[in-house]
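Some structures are shown below for you to check.
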Structure 1
Amino acid sequence: MSDVLRTVRLSGALFFLWDVSWPYTTAVPDGREFAPLVLPGAQQIISYHIVTEGRCWCGMRGEPTIELEAGDILLIPHGDAYVMSSSARECGKRDLSFDESLAFFRQMAAGELPFVVADGGAGPEITRVVCGFLGCDVRPFNPLLAALPRMVRVRPPAHLPQDRLPQLVEYTLAEARQPRPGSRSVLVRLSELLFIEVARRCLEQLPAAQTGWLAGLCDPVVGRALLLLHRRPAAPWTIERLAAEVGISRSRLAECFTQYVGQPPMQYLARWRIQLAARILTDGGTKIAAAAREVGYDSESAFSRAFKRFVGVSPAAWRRSAAPSTERRAAAAHRSALP
């Protein structure tokens, strides 16, 4: 998981506390619509909300409406549009406008709004939510996000005295209520840490029969194979060599790996190598031949063919297209660091 989070460039985009009184309904647009406002150049926006007090409902087209209570976490990993409301019925409406939310994101990104946002109607009931919006890469290959459904509710653990999430939330609230020099940068980094803790909790609460990349991490066979491939991606792996190091037959490894991850081990490795190469090329300064060798290709031409097959463009074209996005990310990070 650390390899994936590092390689797909998780970056804090927007983070605030939402104190909302009933009744209220807020429609959050597709992440592609407000990404240019909060983190230009981000391939995808991940949204998450931690309910610290009260309750609310969330709805998304094509998904059942879910109720959230204090301690629950809502994760929207694929950037879908969704609705949060004090009423389950309001979440199902089709004619809600996103204009107000887009205006809000524009003002928040410009630093025109306070960190604690008071909103809603005049009712006595209050819902308090930590709201985080992160940018990340999904191309060429992000196995963590690909393994998650469109909308995830994560419950608080039943018995976990050392749960770090409440401690991070409390630290975040304290930083917001008593700002110090550099607080904006601290809060953005806390947003990233909170998301990682949310991802950990997703992993810990997977049902026993669950399959997918996250579930594969917990399987002794598939988890060991993933660890080896991520630890030494440039090694001359074959299915036979991988099976020998895992300590299982080739056929059994292929069966287990495909059952959990959805593709054979060598196909997964090929995609992961291309993801690593894409990150190397995006960061700049490395020649294509050197990037190819770094991820396990002896031939630049073979690497270029594989890269274009998976990504759709040549390595050189990818680097040219990624450079402006990298510059915009750096500019956005600089703005977020300003007091």
Structure 2
Amino acid sequence: MQEKTLGELAEYVDGRVYGDPNVIIRSASTLGRADEGDISFLTNRKYEKQLRSTKASAVIVGKDAPAAPAALLIAEDPYYAFMQVMVLLHGHRKHKKNGISQKASISDSAKIGADCHIHDFVVVEDEARIKDGCVIYPGAYIGQGVQIGSDSIVYPNVAIYSGCKIGNRVIINANSTIGQDGFGYATHKGVHHKIPQTGSVVIEDDVEIGTCCGIEGGTLNDTVIGQGSKIGDSVTIGHGTKIGSHCLLVAQVGIAGSTTIGHHCTIGGQSGIVGHITIGNNVTIAAQAGVINNVPDNKVILGAPAVEANMGRRAYSMIQYLPEMRQSIRDLQNQIKRITSTVEDGSEEQGDT
């Protein structure tokens, strides 16, 4: 952990200081928990009250932020600036440099690059290629012909099936499986017959895969995770799906096979997406949505089945009134019946006269 002045931090993130630039910053924290020597940030207006009462020595804010008792570091993008400060002060997770463990099982035909650290009980199969600077944690399985780019990290008990291609600076968190057979069966006379899955998985540069994820290899074509995309925990991505660059998939998302997702999409937790549809670029899908149709570019959708956000909000806002509306409709139906009955009775009396 490093110690910096607020002025040094402002220079590092290309911001400016409002207050004392010589304030010493030792750590980062939230507005509510910060203490002397901490720096915090404000990006959401609902936390402005905490800005006025925080004990932080400094707060990173945007250009239009209100005044505060703490010194301010004003940045164009406060959250990004906070990330930069966090990296500078705390750094990323450190990995033990143990070289290649004697307890690892590495095929003679596998190629291991320079400065790789392969821990106990890792298995690296024939013809696998692991480039420079990779860290492979205990219990990981690297299948035949797998390619892993430079500076990638594979955490414990990850399984990467044969033929998968992993880019540079990829992080695969514990217990995830890459390249398992897709969920493909032909049902004939009530019996489900397994279809061979001949495709693989391609994970491009700077992707992070969360814990306990399953990314299926394609039936005929590869499953592709685009550059810079981040996949949360317990996400399932079906065979042959293609996810564009810089997407965010929150925990427990499920995507069926042969789906195409554009770039810079955000998919909320527990959303489900059917197969064989196309989702455009810059699409936001709210949590627990059920997506069953194609989605054009730049849409925000929610609900199950998912619809445009404005329509969905109006529809869901009416749910609480449905019991009253149902009773009102019944009352109106009863009134109509009484009126109809009265009219019919009157017609009959006139006919009798």
Structure 3
Amino acid sequence: MVAAIIGLSGLKLTEDERAFLRAANPAGVALFGRNVESRAQLRALTDSLREVSGRADLPILIDQEGGRVFRLPQPEWPAFPAARRFAELYEKAPISAIEAARANGEALGVTLTEVGINVDCAPVLDLRLEGAHDIIGDRAFDAEPMRVAALGRAMLDGLAAGGICGVIKHIPGHGRARADSHEELPVVAASEAELAADLAPFQALHDAPMAMTAHLLYPAWDAERPATLSPPIIAEIIRGRIGFDGLLMSDDLGMQALSGSLAERAVAAIAAGCDVALHCSGVLAESEEVARAVGGMSKAAAERLARAMARTGTASRQSYHALAAKRDALLAYASNRES
């Protein structure tokens, strides 16, 4: 199994993609808006991915956070609230907010399981801090670490109840970035003491099945390499201080925060300690380049992947409508308290 998660070009597999998937056997596949049209089409695509790979537990990922980050478009699929909504409720009724976040995660899980997706790149555990770039913004729950941890745990548990493996991100923390890592390399000039707050939500959820790295430079930990490519950050901070022992994937290799060729980026990510390299463009030649560069997964990485995927597949018996109604009623509580 190749240590890469790759994207696809369109709404169905091409013959060249089928041949590549059979030959390379990537660790997983990530879907985006270009791959999604309708329930029937999406289910056919995920079924074909499992048929080609021969793996019933093939990780099929998507970014369905809620708010402005979604891949399943309306009106074919329902809208989900941004993370910040749950923090607003938490200020008034913490227990209700936690229940709402869990119901939301389970509703997301039910929606994704229906179309054959089993991994959601959520929740975001970054802090929502003043002065930071809006690339995170309302995707993050709050600025207070333990509030983020409580709501993140609720969403992660809700996703699991819906049959979905969640991915905590962006480890070790993206909340202080003053630039968009899609466009450039953000430098987080924060002290060890300040960064301790960023780590706290990840430490609280260190038992999550999967995590995604941040393409950020943290000079307090490594003055030369962003976290994705930094052996000391992955070994000492992510695996050490945070204590995360799940599957660690890079953020998208195509982002401009990283430099060098795709092959160089992929090799550096794996060498630094990422279990798999994520490349999302869907351009087959690029996927082939990444797959050749990273080679097979390590034994430890394959074991982490197996443990993570063992948590998926047991879908909730509750309907989306019941879960969404519970969530919406709890979220409405905040507005009712103000009126």
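Every number here is computed from the coordinates shown, using simple stated rules; none is lab data. These numbers were taken from a predicted model, which means no experiment stands behind them.
Cα extents along the principal axes in Å computed as 66, 44, 41: which structure among 1, 2, 3? Only structure 1 yields this read-out. Hey, helix-only ellipticity at 222 nm (-39500 (n - 2.57) for each DSSP H run of 4 or more, over all residues; to 500) derived from one of 1, 2, 3 reads -6000; which structure? Computing helix-only ellipticity at 222 nm (-39500 (n - 2.57) for each DSSP H run of 4 or more, over all residues; to 500) on every structure in 1, 2, 3 gives -6000 only for 2.
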